[in-house]
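Before anything else, here is the set of structures, which you'll find just below.
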Structure P
Amino acid sequence: MRHMIAGAALALFSACGLAQTWPSKPITIVVPFGAGGNTDVIARLTATHMTRALRMPVVVDNRPGASGLIAAKQVLAAPADGYTLFMASVSQIVTAPFVNSNFNFDPTKEFAPVVNIGANAFVIATKSSLPAKNLAELVALAKQKPGVLTYGSGGTGSLTHLSAYLFTKRAEISLVHVPYKGGAPAMTDLLGGVIDMYSASPSEVVTQAAGGKVRLLAISSANRLKELPNVPTVAETYPGHEVETWNGLFAKAGTPAEILDRIATEVAKMKSDPATLQKFEEMGVVPLFTTRDAFGAQIQREVAMWGKALKSSGINVD
């Protein structure tokens, strides 16, 4: 018994010691997208906050491409010591294995969730010249012209693609998918009238809508957004429809729990920073900062939901 107590005490002392000595060198946050999007901005806000809180440089490394596989493999190739973190979205952790055969591993087992920072919904935006003035009119128009109207996305298998895909299935309409290499070119063609619709992040379309260049028909969140009070939810027409993405921090599985807890605790303090919350509001991001356990449980629920929706979809990044 005495040896068991001594062993437990030593383990506790070692854990506390590790948490106190970490970090002893710079930390890298790997981002699976290019600069400028929500994930990148959230990663940079997080890096700035962590640099101050931990008194150690935290840098952002953008590694876009292959549906996030390039970034994911970079994190998995590093030691499980908390010095290489992954700022991921639903795409890399939940949906990619269902639509990209190159994801020949289970992200939910290879990565440890640390903290879910914030979530954003998608706005169904149309070109201003489209005659549909609301969601019901869009659906009616699509049913009059099946397979004629088009919707763009930031790439096959991206959340801008999958969120629109779920909407078309719920509304029982047939639209033609036009994939782009990123959201920026999709938005450019929406503004130019080349495509009819784009399921965008709020930050991509708020300014354009204010200038009358695009029309916002509905948002995929459960409730209307504060910054878009006149844009109804899809659920107001199709009850129960809710699609959001999130941006959360992950570490390689096997990273010591005390390091994960330290990161989660420090990052959660961002929710008390007015400047961070203001930036989130401007981007249409709802701050979450959920715990490790709650984040893990959420991911498991979403794997079940998206798996059901995508296994028979025929969507394949390849």
Structure Q
Amino acid sequence: MSDSIRPSTHDSTERPGAMTDGSVMVSTGSRLHFGLLDTVDPFGGAGVMVDTPVTHVTVRAADCFSCDSPASDRIVPIIQRIVEIAGWKELPDCRVSVVRYPPSHSGLGSGTQLAMATAEAVCRFSNLELEPLHLAADVAMRGKRSAVGVHGYFRGGLIFEAAEETCRVNPLRHRVEVPSQWCVAVFRPAECRGHISGGVECDQFAKLSPADSAASNALREIVVEQILPAADAGDFDQFAESLQDYNAKSGTLFAAAQGGPYNGPEVTELVQRLLRRGARGVGQSSWGPGVFAWFETRQEAEAYCSDLDAETSVLAVTHARNHPRVITVRGQAH
């Protein structure tokens, strides 16, 4: 991916071009993060896109710009960056609607998917073509710590991002598709302490010492030699075992901020409850409180979730998303 902007189809000094009678819809899934390779830049790590919860952003023609979303405080700055990059004098004449949006700060990567979907939908609507890296890093302002959600947005599947100090967004090193019959359930404690994001997240990272090379290399080996080959070969037992191992070891790098491999007593207890009940491939996504567990079939996942205690909430029962975001322009998917 390069940083260049392809020429737009309009004079950038005037009002942005638009499909005056059309609309652009972008639909993407959620991201589960399996863990980072290090606690300092450029981090590196692995994760997977899943079908649900869904983020769905629609941009339609309007007399002037408006945003129909409780997340307008996130969306408007994205549009303003598009205006600045394109050299427009005014905001585009459109209405941005967030039709569906997952719960924030749950380990689902919802912020990245919303930002990417909004940025791409508005650019498509306005006939402005940006390279993927430019769209992610300069418009959506995502991928600076982990690029799993960015690569997952464009590609889908199980993602392993390289740790490259010279890159603005870590490059995609490996991608494999996860067997379609495998199912993942995402849980969270019914009650848990405050989330970690924004300034709090930056403060937490500041407390951490860099991982030693042996620990980072061991994590890298688990991903490359165990998790990815197992998913590619459809070896569920190896996948679940190695993923659970990787997640716990990656979480241990953050023990000074989390109090252990998992973020706080509520999430730790949730992981233990799931394991006691026979769940496999269990891990915390990002900072949590979302916790995932993998099953060979949806039937197994639904049976497991049907008999949970009141202390456990189910966020999703879903499958890996092995395809990119879907863009629909005037009713035709691309």
Structure R
Amino acid sequence: MVGVDAKIKAGSEGVFLSQLRKNMGIVIVFILLFITMSLLSDSFLTAYNLLNVARQITIVAILGIGMTFVILSGEIDLSVGSIVALIGCLTTGFMISGLPVTVSIIIGLLLGVALGFINGFVTTYGRIPSFIVTLGMMTIARGLSLVYTDGYPISNLPESFSFIGRGYIGPIPFPVVVMAVCFIVGFIVLKYTRFGRNVYALGGNEEAARLSGIKTKSTKVSVFVISGLAAAIAGIILASRLNSGQPSAGTSMELDAIAAVVIGGTSFSGGKGSIIGTLIGALITGVISNGLNLLGVSSYWQMITLGLIIVGAVWIDQFRKE
């Protein structure tokens, strides 16, 4: 048994290192960026600031996990930012109405799954492009959050709820722990399960995947369910961090999540990419944002910088295909 366990461990480490080698380009970019920010700002390379960077990227990184599954399958999900707001508002609303914190969170997660299922079902069985379906869901979910709250934040939440967004396990912020668990689960699902292989096959060539016996429709619905669940987790963490349900929360977060995925090397055409790449992409966006803040660069210029990086990442992806 010991020998078997050792082989499994060695195999896992081999896959992890293989993924790092495949993403060596963005790993090098991240290292150079990290060194540059360390040289430009004395405050960057401090334990407090590095933990702050990790905490800041949790929402986008978790959304990026779900988005990775969707983009790998050859689809897109523009609704995750609005789902973040809606689930945050609904979950906090349940608490205010008297439901226990745990029950409210479970219902919130299930509602996120339901919204993701609707996206996937309409896209797959309605044969409507996911861009249109999730664009519609983005507007609907945002509208529902405004209707539910009448445009006002939901506050006076139970004290125990604040731990999810602002608590610590030892020196590590709890949201960072949740993010790490989500990435580990996502990595295992994509690399070690039949479903993960089906997602890659679906994005590579949907017709070939169908002819090879893969249930392409159920796989496509499932990736949207995963994205909806990730958005629900992110929405609950954000509501806890803000200590309120904000109907305006999550604005443009779908773009940040897409940026992390694309910068991480996942191809927009599907079938190529990794969870590790998404994590590195989220770290790159987080380091850029944090470093520019420390240097006093305007948030407007930060948006321009991020936009240029997204375009550059997509251009590089197209260049590698030629």
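FYI, it's all coordinate maths here, none of it is from the lab. No experiment lies behind these values; they were computed from the predicted model shown. Cβ atoms are built from the backbone, for glycine too; each structure is taken alone.
One of P, Q, R was used to compute helix-only ellipticity at 222 nm (-39500 (n - 2.57) for each DSSP H run of 4 or more, over all residues; to 500), and the answer was -26000. Which one was it? Structure R accounts for this read-out.
Starting from the value 25, 20, 9: which structure in P, Q, R was semi-axes √(5λ) of the Cα gyration tensor in Å, for residues 49-136 alone calculated from? The read-out was computed on structure R. Structures P, Q, R were shown, and distance in nm of label points 7 Å out along Cα→Cβ at positions 25 and 273 at 2.5 was computed from P.
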